[in-house]
Structure 1
Amino acid sequence: MTHHARPSQRARRHSFAAVVLVVLTAVPACFAKQDSVPDWVSAAAAQKLPVYPADTDAVVLLDDTTYTVAPNGQATEHYRQVIKILRPQGRDDAIVAVPFDQDTKILSLHVWSIGPDGHQYALKDNEIVQYGYPGQGNFFEDDKVKLARAPGRDPGGIVAYEYEQRIRPMLTEKTWFFQGDLPSLSQSFTLELPPGFTFGTVWANHGETKAADLEDRRWRWEMTNVPAIDLNHVLYRPAARSLAGRMTVHYTGPGLPASTDGTWKSIGEWYQTLAKDRLVATPEIAAKAAELTAGKTGFYDKVEPIAEFVQQQVRYFAIEMGIGGYQPHFAADIFRNRYGDCKDKATLLSAMLSSVGIHSALMMVDTRRGVIAPDAPSIVGNHMVAAIEIPEGYTSPKLHSVITAKNGRRYLIFDPTWEKTPFGQLEHGLQGSYGLLLEGEQSQIVPLPILPPELNTIHRTARFQLQPDGSLTGTVTEKRFGDVSESRRRMYTMEDAKRQSDFLDNVLNQDFTTFTVSGFQVHNAEALNKDLTTSYTLNAGHFGKVMGPLLMVRPRALGSDALETDHKPRLVPINLRQTMQATDDLSIELPPGYAVDETPDPVKLDLGFASYESSSHVEDNVLRYTRTYTVRQVTLPADKYNDLQKLAGVIAADEQSRAVLKKQ
């Protein structure tokens with residue numbers, strides 16, 4: 001899905017970096033003439049700044065939005081922003097970037113700046129460039145951006161801009177994101193409504209603030225000294241948008257065909273007007289669904305081949321024109337072209353299932369865990385998946401990502417866009433979040449499940465022989481299933497042999513100084529419901545350290561579960577990403593004439609959210625190391641960081657522990 005919320009400064013920096021280098025360097029820089037800036041820019045620039053941390057790149061001096069709704073429901077946004085650059089790294093934060101498309105036309109755009117020396121500049125129209133929006137997997141869309149690089153973008157400099165823009169039709173809500181990656185001195189949001197219109201607000205990550213009534217059907221909300229959300233150096237960081245304060249205004253009025261009133265139900269009913277005629281199964285769709293399910297009777301057996309067809313055979317390929325950022329294409333077009341974006345793939349899946357008598361619905365989600373707030377209904381979600389209704393009384397051990405609606409109906413949540421997630425499961429980025437089940441008047445917000453660690457696994461086994469000189473020879477097998485196999489499945493199906501070999505070398509370099517690999521094999525790289533299995537023969541020199549009659553070896557010969565932590569105060573939730581379980585069974589046959597003199601103590605730690613245990617022992621002249629590492633939760637409160645540090649320390653100590661072999 002595509003949304004046109006204003007991107008943050010750093011989001012613009014990353015999205016437009018290439019464009020800025022190529023395009024803006026070609027913009028003439030002839031600014032010798034003294035211009036003048038508007039009074040509101042001068043007033044913002046004259047403000048006294050609070051004391052900010054030394055690494056603050058820039059500060060927003062003014063951020064002002066006026067949102068005006070006409071009697072026919074068409075909305076226009078008037079926006080002003082003033083930024084002061086504090087460090088050289090803040091220059092990119094002051095690059096002006098305003099996205100638009102055919103439905104969100106920019107009616108006016110003006111840019112000014114004040115250099116550190118006080119010189120004032122006003123950019124001309126030909127100094128503002130227009131460029132296609134850098135693609136993120138979308139092969140055809142009408143998104144564009146107007147870009148400007150004002151002079152004087154140096155520490156102490158000021159950049160200001162003002163624009164007026166039409167808002168996409170059919171929308172009856174506006175979300176004001178008043179917290180971002182820069183601190184903000186002064187912000188305001190003004191709402192202007194015609195007679196007969198009403199509004200309500202919902203808030204996320206911030207307490208409700210009452211609006212000032214400006215009369216003439218105008219209301220204003222103000223914020224001052226809003227701190228930045230800076231997660232650049234935070235380990236296990238959550239999504240910034242999941243922490244950012246925001247207010248969503250929902251409005252309705254006479255003559256609007258569909259509107260939202262601040263409830264999830266109304267958003268679902270609004271979306272139904274966009275999607276209901278797109279879900280129709282044509283004869284061609286029905287024929288393909290019948291072909292895929294021929295001879296199959298059970299729910300799982302019928303749904304799986306259709307789901308995998310849409311997941312694997314329909315390419316992710318977005319065509320988003322205007323309202324297309326929200327509205328799916330017709331199922332018939334998606335099927336014929338064999339491509340579409342997330343909402344298109346979910347739509348085609350729903351149409352195909354309906355033709356074989358299985359009901360499903362779309363579900364709006366966000367790939368950034370925590371962004372959708374259950375108490376703040378809005379359309380901020382950035383992704384669409386399918387919710388497939390499970391027949392009453394039906395059970396199967398293969399169905400894991402199951403939710404139950406308020407009416408008792410059960411749904412299997414499946415994402416046909418996520419190409420490497422097995423059917424019946426849900427990718428880790430959506431687990432523990434919320435989704436809006438789009439079922440018309442039965443629409444509702446539901447929590448998405450956190451899947452058991454046993455569905456996301458790594459199993460490492462190795463059988464080695466140790467030589468008296470400390471060299472090691474043996475075979476290694478690793479099996480991965482679930483999301484922990486995703487990146488490697490992509491590599492083994494899409495990358496060449498050299499890239500695959502380089503990857504394995506980088507992994508083994510973490511545990512061995514010199515080594516050679518032979519007989520490397522990969523199995524089940526494309527079979528998502530089977531373990532991705534790799535195996536090879538390893539010869540490693542200098543693994544054991546010879547010290548006279550002693551030989552020091554590491555029982556954990558290879559494979560790391562290490563965690564990186566720091567000692568900074570923890571202020572934000574901890575994002576563990578995914579539940580998982582990793583097990584190791586490694587054996588080292590001792591060289592002739594040696595016996596184990598000392599082994600590391602066993603380790604056992606259970607912190608609730610995760611557990612870790614390992615042991616090293618000798619059986620028939622073989623040193624055997626086993627361990628199990630399990631993560632059971634995806635998000636922790638900040639006050640659990642001490643426990644995470646403890647877990648990291650235990651793992652690090654265990655992985656580096658040594659056994660002592662003594663020559664007899």
Structure 2
Amino acid sequence: TLRRQLEPPSGRQLVGRLLQAVFHLLYHQFAWAYDLVAWAVSAGEWQNWTRATLPALCGRRILEVGFGTGHLLAAMADAGLAPVGVDLSPQMLRLARRRLGVRRVPLLRASGLALPFRAGSFDSVVLTFPAPYVRQAGAELRRVLRPGGRLVIADAARAVALAGIMGGEESEISSQTKHVLLESAYFQPQSIRCTARALGMETDASYHFERGMDYEMPPRAAHRVARLIAEIAGGRVLQGAIDVYPQPLRRQPITLRHQRLVRIIGLEVSLDEAERILRDLGFGVQRISQDALTAVAPSWRIDIDGEDDLVEEIARYIGYDKITLELPPWAGMGEYLPGEHRRQDIRSVLTTLGFDEAITFSFVNERFQSPLGADGANPEVLLNPIDETRPVLRTTLLPGLLESLLHNLHHGVRNVRLFEMGTCFFKQGDNQRPIEREHLGLVATGLVSESNWKHHQEVFSFHHLKAVVEALLEKFRVRGYDFRPSQESYLHPGQAARLVVDGEELAVFGQLHPRLAAEWKFKQPVFVGELNLERWLGLAGKPIRYRPLPKYPTVVRDVSFVLPMELPYGDVEAAIRALEVEEIVAVELFDVYTGQPLPPGRRSLSISVRMRASDHTLTEDEINRVFERVVNLLREKFGAEIRE
């Protein structure tokens with residue numbers, strides 16, 4: 001700190017010495033009269049002035065230097081703080097103990113120039129009516145403050161200023177000001193930042209000091225301001241200055257290696273050239289070897305902290321435009337995670353079918369997840385969730401996808417198809433890591449394609465979702481699968497299915513149950529599905545075999561028959577394929593009819609049976625024989641009524 005001190009006249013010096021003698025007697029021999037004198041001088045406002053200091057303090061551990069008769073110590077103790085008092089006067093020590101009474105406040109007789117405490121012992125240090133020794137005790141007061149602690153220096157009524165943040169009203173210059181004391185200072189950025197944040201005060205001073213400034217600037221700044229006052233305002237600058245610099249700051253030298261310089265920049269720059277550039281930029285440079293040097297940054301370059309900062313300065317000086325756009329060499333080897341190629345295939349199929357990939361949180365709300373739970377899985381509850389509304393790990397991808405769907409609907413997007421590949425977590429037991437399984441989630445609603453004058457407004461349905469699952473099965477050449485009815489409580493009865501491959505359930509899909517749709521406030525049908533992706537990625541697809549194009553024609557025969565409503569069509573198709581008739585190449589359902597004249601509980605199904613021989617053209621007798629086997633199967637196994 002650099003201060004301009006005015007030179008008082010000799011008469012004023014005499015008055016000052018007389019006042020010092022009076023105050024010395026008041027603090028020692030006549031300490032018993034201290035409160036009376038303070039009350040008279042303050043017109044009865046002494047205790048109010050003392051309490052006005054409390055809001056400026058931070059933390060609980062407070063040190064008061066020069067506590068007098070203990071008014072502020074008592075106020076701090078009553079406020080729930082943990083104050084400690086230091087004073088050099090034994091008379092004041094006795095009076096303060098008497099005032100504190102049963103309050104447990106440590107009082108020590110010590111000088112502010114040599115405080116008997118370890119460094120960083122206090123959150124705040126406070127001084128009221130500070131004596132002249134404060135200038136010499138500044139370093140000691142800062143030593144006992146913790147990092148980010150607060151030093152409060154107050155006059156009789158309030159804090160004079162917040163150092164580095166805001167000055168006090170009494171120290172402002174007004175139109176009546178005749179004598180000016182200049183103060184130029186450098187403050188630790190960490191201390192200013194902590195104090196400004198704690199008080200919620202963002203000022204121009206705190207903005208600059210907390211970001212760091214040139215620590216050698218205070219003397220030059222004070223001289224410059226003094227000169228401007230003399231040149232512009234006609235002021236007279238008096239002789240003398242006080243320079244308090246207890247712990248001079250020193251920048252540590254930074255080592256720069258030539259090899260590192262060339263590797264980062266990518267240009268061949270000699271160490272001699274690097275030394276010249278740094279010297280031109282104001283650095284102190286010293287060669288320590290043929291391939292290295294040390295540089296000390298100037299005081300105004302507070303951003304220089306390491307070797308790469310020196311490299312950046314050299315690159316900036318040379319010109320970034322001269323650095324070529326090349327990726328750095330990589331000596332290692334990389335590869336995809338297991339199954340990544342198949343994940344890419346799944347993404348390709350789903351995006352082709354109009355789905356968009358979503359990424360949702362792994363943390364969910366148990367209220368939304370429990371109705372969609374995976375086989376009654378017990379979710380893992382987080383001890384310290386980052387969001388109190390999402391305290392559990394997901395056991396299914398559906399809650400996150402439904403939230404994303406709802407978000408889109410609220411923003412006017414009515415035709416939505418989303419998928420997500422993510423990890424679900426299943427609890428094992430206490431103090432055990434949860435089991436992690438990879439799932440594929442699907443959600444869709446709205447129209448199959450955007451409405452326009454060319455296309456019919458076809459609504460996404462259960463059969464479209466089933467077609468999506470079949471497209472994935474076809475992509476991976478999976479055979480031996482079967483679709484069976486699902487009894488999941490969150491799916492619509494009659495529009496829910498599960499995929500079974502080799503006796504193992506791999507997927508569940510269907511329309512969201514109307515009850516849940518109402519709870520989520522969906523106003524249009526929503527279709528969901530979830531696949532066991534781990535098992536799916538491990539499926540061994542049927543190998544691709546070459547088969548020549550058929551040389552002989554295909555014959556198609558249709559048949560319509562009536563069956564009970566509860567009998568699934570899948571059982572019919574599976575039974576026809578189980579005949580293992582070589583000439584039957586495909587069976588397709590092309591019509592379903594219910595209503596008059598069929599009785600209630602019955603429906604009519606129409607199928608096409610495609611037949612072809614690999615070595616000749618089928619004759620009429622061969623066609624009739626194969627087709628008759630299909631018709632007999634329908635009658636005998638399912639009791640079907642063949643419609644003419």
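Rule-based calculations on the coordinates, nothing more; no lab input. Being a predicted model, the structure only gives us computed values, none of them experimental. Cβ atoms are built from the backbone, for glycine too; each structure is taken alone.
The figures follow:
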quantity	calculated
Answer label among 1, 2 for the case where helix-only ellipticity at 222 nm (-39500 (n - 2.57) for each DSSP H run of 4 or more, over all residues; to 500), calculated from the coordinates, equals -5500	1
Entry that produces 4.7 once distance in nm of label points 7 Å out along Cα→Cβ at positions 240 and 312 is calculated, selected from 1, 2	2
Entry that produces 21.9 once mean count of other Cβ atoms within 10 Å over residues 120-127 is calculated, selected from 1, 2	2
Identity of the structure behind 3.2 (criterion: distance in nm of label points 7 Å out along Cα→Cβ at positions 392 and 464, calculated), options 1, 2	2
Comparison of 1, 2 by mean projected area of the Cα convex hull in nm² - largest value held by	2
For distance in nm of label points 7 Å out along Cα→Cβ at positions 288 and 368 computed as 5.7, the structure of 1, 2 it came from	2
